[in-house]
Structure 1
Amino acid sequence: MQESYVTNNHLRIIINNIGNYLDKGQEPPEDLFVEFIGELRVSNLLIPGIVEGDELISENLTNDAGERVIPLYTDDEEYVKDNGLNSDYNPIPNDIGFYVELVNENNFKGIIINLASESFFIPSDLLNNLSLGPTFSINDNFSGYGPDKLLNIAENTTNDSLVNFIRNSYDEIFDGLMMELTKSILLNVIVSAENLENYLSNGVIFREDVGGFELCNTGNDEETFGILFTSKDAILATMDYNSEFYYYYQIAILSEFFDYVLRSDMEGVIINPGLDDYFIPRSFLLTFSNIMDNPSFKQAIDYAFLLE
């Protein structure tokens with residue numbers, strides 16, 4: 001069996017909580033159901049299958065009513081419980097949007113998650129109401145700022161309004177946070193085991209030149225968090241330069257950054273870790289569905305800058 005490195009701990013906790021209500025003959029609370037839908041939207045689930053060229057060959061099940069459903073799994077452990085280690089198939093991860101299309105194309109009744117444990121059934125009509133389209137749009141005909149302009153902005157951004165907000169806001173329901181984030185220009189940190197200065201061109205490192213960027217996170221073996229910064233000075237004040245790794249920074253595209261945090265099963269985001277330590281929980285990110293990124297920054301993901 002090939003390892004897939006997929007976890008869906010938050011989704012599984014909610015499935016168990018919903019199951020507890022259903023086992024007692026009770027209706028799950030609406031907020032729990034809303035959270036479940038949010039987690040499902042950002043889940044990557046395993047399907048038993050084989051990839052041949054561009055085609056996925058997978059199995060499906062037939063229930064007592066003769067209806068076909070797709071068996072899916074939250075992680076490798078659940079996959080092995082039902083399929084063993086020497087199955088003819090391998091666990092292949094896909095996002096939920098892929099499975100919605102698979103259900104519709106084959107007229108399946110729905111999906112079943114973790115057949116050997118929770119056996120949680122989600123019907124096709126619910127899957128088709130997940131609103132899986134993009135949460136933001138950037139005009140493809142507009143190129144946005146180039147690397148020189150992005151570097152200048154990244155070097156000089158301060159986000160004074162957001163800093164004031166996070167240092168003086170104690171409201172746990174985060175009133176006003178979405179507005180502050182939307183109008184801010186935040187930075188994320190790139191980590192590399194290799195010194196990338198040889199790839200510098202006018203102070204800029206191009207992603208395609210180094211084969212991609214890896215985002216820096218924080219946490220421990222049990223909890224992981226994405227990190228954002230309000231300024232270059234905030235990064236310089238907190239990064240560990242005695243580390244064996246090399247650090248660089250870039251302008252964050254919030255919609256993509258939050259999606260990365262959610263799909264990586266992290267607990268949330270910390271703004272200015274080691275300085276302000278402002279924590280945005282995963283539950284807030286799940287509701288952050290109406291963000292519109294500034295199209296001027298559409299190329300920001302392709303460039304990183306030297307910290308100095």
Structure 2
Amino acid sequence: MEWLRLVEEFGKLAEDRLSRGEYYELEGVETPSMTPHPRMQVRLLEIPGIYRVAERYSANTELRYFMDGVQRTVLWRYYDYHSARIPVFLHLSGAVVLERVKPGVFLPVDQGYRSALLVPEFLHEELQGIDGVVSTGEAEPWNIAEAVALAKVKSRALRQALELEVMHRFLERHDALLVKDGNIIDTGSARVVGVVKSHSRLYLQQVSPTLQRLVWNMPLYHRSSAFSLRLSDGSRVESFYLRIHEPLAPETGLIRVEHRLSEFEELASWLIAESRVYSRGERWHSMLYPIQRCEAYLRTQLPGRRRLRALLEAVA
């Protein structure tokens with residue numbers, strides 16, 4: 001386990017400057033965003049409205065490859081920096097591409113894992129001799145809230161970079177469509193489809209508030225008008241909202257699809273067919289079954305919460 005070697009080496013170097021703190025996962029901490037979203041231009045590509053997805057579609061789709069990534073960032077120790085207790089976070093992440101070899105059976109075709117200890121820049125300067133210690137950026141030594149927020153942003157960035165690395169390696173070896181959990185606007189590939197489950201940004205509100213209201217009230221198996229998203233650097237994808245489960249609440253069963261396909265009508269029906277999850281975990285209503293399998297596989301490769309906590313407690 002590379003991460004265990006990393007924390008042991010760090011512990012030896014720090015000697016008596018480390019102190020224990022309450023174990024917690026950084027992903028569960030509410031922190032202010034440290035990176036403003038880049039300017040996004042939204043343009044409608046169809047007449048504003050909602051559309052019924054083709055009622056007849058096969059239970060077997062043409063989709064074969066699926067990808068997801070996970071991350072876990074936990075408080076490991078506090079580092080004594082001129083009497084200030086600076087949090088040191090352990091980051092673990094993994095990404096996998098699964099291939100459906102037959103109905104209900106998936107096998108990994110590419111995967112990657114990463115571990116790092118996250119510290120503010122002023123502390124990183126003291127610890128550059130250890131491979132795997134990563135700077136989270138500039139922060140005031142006495143502003144612990146800022147240090148925590150920067151660590152959360154950096155952890156997400158490390159996981160996203162790992163996902164891109166695995167994705168590009170897969171695309172170099174396979175000439176096939178890949179369905180990826182999350183955004184794809186920064187991937188630059190026409191062979192990747194992104195499925196977004198969270199809706200913190202209301203993309204249609206700025207161009208058509210009426211259409212945004214229609215999306216919130218969209219019936220089962222309907223999609224929104226297609227629209228394009230363009231970043232200031234020129235990156236662009238096309239997108240649409242899709243309701244894959246009963247709308248018990250506005251966001252229930254609602255996903256947003258990003259793609260660069262010339263034809264996407266069949267894609268909408270394929271995603272509906274892939275939405276039959278077998279176990280109702282968190283956000284089951286917006287989950288595709290193959291993506292659920294990716295998450296389950298990664299959980300077998302990364303240490304569980306209890307084991308991780310026990311191992312960290314055993315390291316000085």
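Just so it is clear, none of the values below were taken in a lab; they were calculated from the coordinates. Everything numeric here is computed off the predicted structure, so don't read it as measured data. Cβ atoms are built from the backbone, for glycine too; each structure is taken alone.
Things to note:
- Here distance in nm of label points 7 Å out along Cα→Cβ at positions 260 and 276 is compared for structures 1, 2. The highest value is that of 2.
- Distance in nm of label points 7 Å out along Cα→Cβ at positions 84 and 116 from the coordinates reads 1.1; which among 1, 2: 1
- Distance in nm of label points 7 Å out along Cα→Cβ at positions 12 and 252 - highest-scoring structure of 1, 2: 2
- Comparison of 1, 2 by relative contact order in percent (Cα under 8 Å, 6 or more apart) - largest value held by: 2
- Structure from which 41, 39, 29 was derived, Cα extents along the principal axes in Å, for residues 148-267 alone, options 1, 2: 2
- Given 64, 46, 42 for Cα extents along the principal axes in Å, calculated: source structure among 1, 2: 1
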